[in-house]
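Given below, in the form of C-alpha cells, are the structures.
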Structure 1
C-alpha cells in the first residue's frame with residue numbers, strides 16, 4: 001500500500017519542521033543489532049540535521065580516543081555528531097562521557113533501534129558479506145547483546161530511547177527526530 005503524495009508531502013514537512021526545532025549541538029549515539037538500520041538512519045539523520053556521522057570504522061583502533069577527539073573538533077561537527085558503532089566498551093563509554101563534559105557538549109542521546117534476532121536473520125539472509133551469515137552472524141548478535149548490557153549498566157535506562165526498528169525508514173527517522181526535538185524543549 002503506497003502513501004498518497006499528500007501524505008508523503010506532509011510527512012516530509014513534519015520531518016523538516018522537527019529538524020528545525022532541534023537544539024544544537026547534538027550528540028546522538030545509535031545502537032542496535034546488525035541489520036537494524038543504524039547506518040541507514042545515520043545517513044538520513046545527517047541529511048536532516050546537518051551533523052556528521054562518525055563510525056567506529058572512522059576511528060583508528062590503536063588511537064580511538066584521540067581520533068574521536070580530533071574528529072569532533074572539526075568544523076563540520078560544530079553542531080554535533082552522530083556516532084554509529086561507538087562506544088562499544090565500558091571504557092569507551094567512560095571516555096565519551098568525559099569528552100562531552102570537557103568540550104561542554106550535551107550528554108549523548110542513546111537511541112536503540114530495536115529489532116529482534118529473528119528479523120535480523122531474515123533481513124541479512126541474502127547478504128553477500130560473510131559476517132552476516134551463519135556462525136559469524138550469531139557471534140555478532142551475541143556481541144550486540146553484550147554491548148546492550150554494557151549500555152544498560154553505564155547509562156540509566158531513562159537515557160536509552162528504545163524505538164521499533166521494524167517500521168519504515170521514514171517512520172524510524174521521524175521518531176528519532178521527534179526525540180531530539182522533545183529533548184530540545
Structure 2
C-alpha cells in the first residue's frame with residue numbers, strides 16, 4: 001500500500017513519523033527490520049559484504065532498534081546497532097546504521113548510541129568500544145566517545161573508539177531485565 005500523499009507532494013507518513021524510540025529488539029517484526037536495515041546499509045549501499053553482514057557475533061549479540069512512531073505506536077525500524085560482550089565486563093557496539101531517509105535527523109544515531117552504551121552499562125560493562133568508519137569519528141566524539149587508534153576493517157579505514165561510561169548512566173529497564181533474567 002502506498003503512503004498517503006500530502007498536498008505538498010511528500011508522503012504523509014514520513015512527515016508524521018518524527019518521533020523515534022530506541023530499545024532492545026524483541027518482537028519478530030523488529031528483528032526482521034533489524035536485519036533488513038543492516039543488509040540495506042552494509043551489503044547493498046556500502047557494499048562491505050556481498051549479501052549479508054551477519055557474522056559470528058550475531059549469535060550472542062543484543063540487537064537494538066530505533067523505530068519511528070506514529071501516534072505513539074511503533075511504525076517501522078529506521079536504525080540499528082548491536083552490542084556484545086567479548087570478555088567479562090568488556091562490551092562492543094557495532095553495525096550502527098540509520099535508514100537513508102532518517103539520516104538527516106542526527107537524533108536517531110544518538111538515540112541508538114545512548115541506548116547501546118547505557119544498556120551495556122546496566123549489564124556490568126566496565127569498558128565499551130566501537131569500531132567506527134572514519135567519516136563518523138567526529139559524530140561519535142560528539143556522543144562521548146574518544147578515538148584510541150586507526151584500524152582497517154573490511155578493506156576500509158575505521159577507528160577503534162571507547163565510550164565515556166560516566167556519560168551513559170545504566171538504563172533502569174535494562175538493569176531490571178537483567179535482574180529478572182539472572183533470577184530465572
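Every number in this text was worked out from the coordinates using simple rules, so none of it is lab data. Just so you know, these numbers come straight off a predicted model, no measurement behind them. Cβ atoms are built from the backbone, for glycine too; each structure is taken alone.
Values as computed for the structure displayed
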{"quantity": "Relative contact order in percent (Cα under 8 Å, 6 or more apart) - highest-scoring structure of 1, 2", "calculated": "1"}
{"quantity": "Computed 16.5 for mean count of other Cβ atoms within 10 Å over residues 113-120 - originating structure among 1, 2", "calculated": "1"}
{"quantity": "Origin of the derived value 3.6 (distance in nm of label points 7 Å out along Cα→Cβ at positions 25 and 145; candidates 1, 2)", "calculated": "1"}
{"quantity": "Given 0.95 for FRET efficiency 1/(1 + (r/R0)^6) of positions 73 and 161 (r between Cβ atoms, R0 = 41 Å, to 0.05), calculated: source structure among 1, 2", "calculated": "1"}
{"quantity": "Among 1, 2, structure where FRET efficiency 1/(1 + (r/R0)^6) of positions 65 and 121 (r between Cβ atoms, R0 = 30 Å, to 0.05) as derived comes to 0.95", "calculated": "2"}
{"quantity": "For helix-only ellipticity at 222 nm (-39500 (n - 2.57) for each DSSP H run of 4 or more, over all residues; to 500) computed as -16500, the structure of 1, 2 it came from", "calculated": "1"}
